[in-house]
Structure P
């Protein structure tokens with residue numbers, strides 16, 4: 001395992017099997033085939049990065065009903081963040097939503113919360129979304145965090161620029177609520193109308 005990571009960043013084959021609802025033998029087979037990336041301890045045991053296991057689960061639609069998805073919303077508009085919180089609370093499984101009003105606040109909260117997903121406005125006072133995203137992706141402790149950018153000033157150039165520094169998508173405000181929920185990687189709940 002890499003230095004600078006603690007044990008909660010990694011899972012044993014048994015823990016991975018419980019998370020993915022399969023047997024430990026299946027987990028080992030996936031690792032041998034290179035489908036699920038594993039690291040080996042000095043003692044020769046396989047360990048799986050938690051972020052890698054969640055990526056694998058997301059790609060295969062394996063939802064853990066008891067897991068809490070941590071979402072950090074970064075936007076300086078109070079009405080917009082209130083709207084997003086209300087939308088995200090409709091999800092059919094537990095979410096923990098935090099809010100940051102600017103890029104500096106986002107940087108502090110990312111370290112303490114370690115969210116699964118950051119929903120971030122590009123244009124903010126102080127440090128903008130480009131700088132925040134760049135810093136997240138440059139740090140080994142936070143580079144696994146998924147970033148979905150949002151902007152009221154959408155241009156193809158803005159989208160290329162934010163995705164070039166690590167965001168996986170850039171949405172133009174206002175956006176279709178279902179598109180956002182799909183990007184977050186969750187089943188769309190009933191009643192999440194576009195708006």
Structure Q
């Protein structure tokens with residue numbers, strides 16, 4: 001074999017070895033790039049999921065805050081409406097009480113309450129007060145019940161108040177007290 005032929009064989013051999021080594025290096029490089037790419041995508045996916053969770057948490061907090069604000073606003077509105085309704089109701093009740101106080105039934109009611117107070121006092125001294133607005137009914141009530149009445153200095157919206165001093169008893173059948181009791185239940 002001649003040198004030229006030997007050189008050609010050697011050249012082919014070295015080219016084949018170089019190509020083989022080159023292919024191996026390229027394959028290893030591609031695999032490394034593929035692994036890095038997969039790791040990068042995995043890290044990127046985790047970052048995106050974490051960011052998504054943080055955004056979702058922030059949105060939920062904001063939504064909860066808005067819901068809480070709306071609940072508070074609704075409660076305030078409800079309380080306001082309730083107070084307004086209670087005021088209107090009490091005004092209607094007071095209006096009807098005034099109308100009732102002009103009737104014969106009110107006269108009978110007062111007489112019944114005075115008799116009840118007299119029964120509670122039994123034989124002991126009792127002072128029965130009527131509202132200043134009912135002063136015109138005093139004489140008739142005294143005649144009907146046989147009890148001496150006192151016109152109060154303070155208005156109490158109708159009804160009676162009676163005091164049995166010997167037993168420290170106050171009988172309060174005034175409309176003002178009854179209205180105040182009802183207001184606490186509303």
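Quick notes on this one:
- Source structure of the calculated read-out (Cα extents along the principal axes in Å, 51, 38, 29) within P, Q: P.
- Each of P, Q could give mean count of other Cβ atoms within 10 Å over residues 95-102, but the derived value 12.8 comes from Q.
- Comparing FRET efficiency 1/(1 + (r/R0)^6) of positions 47 and 71 (r between Cβ atoms, R0 = 30 Å, to 0.05) across structures P, Q, the highest value is found for P.
- Each of P, Q could give P(r) over Cα pairs in 5 Å bins from 0, in percent, for residues 127-174 alone, but the derived value 5, 25, 33, 22, 10, 5, 1 comes from P.
- Structure (P, Q) behind the derived value 1.7 of distance in nm of label points 7 Å out along Cα→Cβ at positions 31 and 55: P
- For helix-only ellipticity at 222 nm (-39500 (n - 2.57) for each DSSP H run of 4 or more, over all residues; to 500) computed as -26500, the structure of P, Q it came from: Q
- Structure responsible for 14.5, with mean count of other Cβ atoms within 10 Å over residues 79-86 calculated and labels P, Q on offer: P
Each reported figure results from applying straightforward, stated rules to the coordinates on display, with no laboratory input. Predicted, not measured: the structure shown is a model, and the values here were computed from it. Cβ atoms are built from the backbone, for glycine too; each structure is taken alone.
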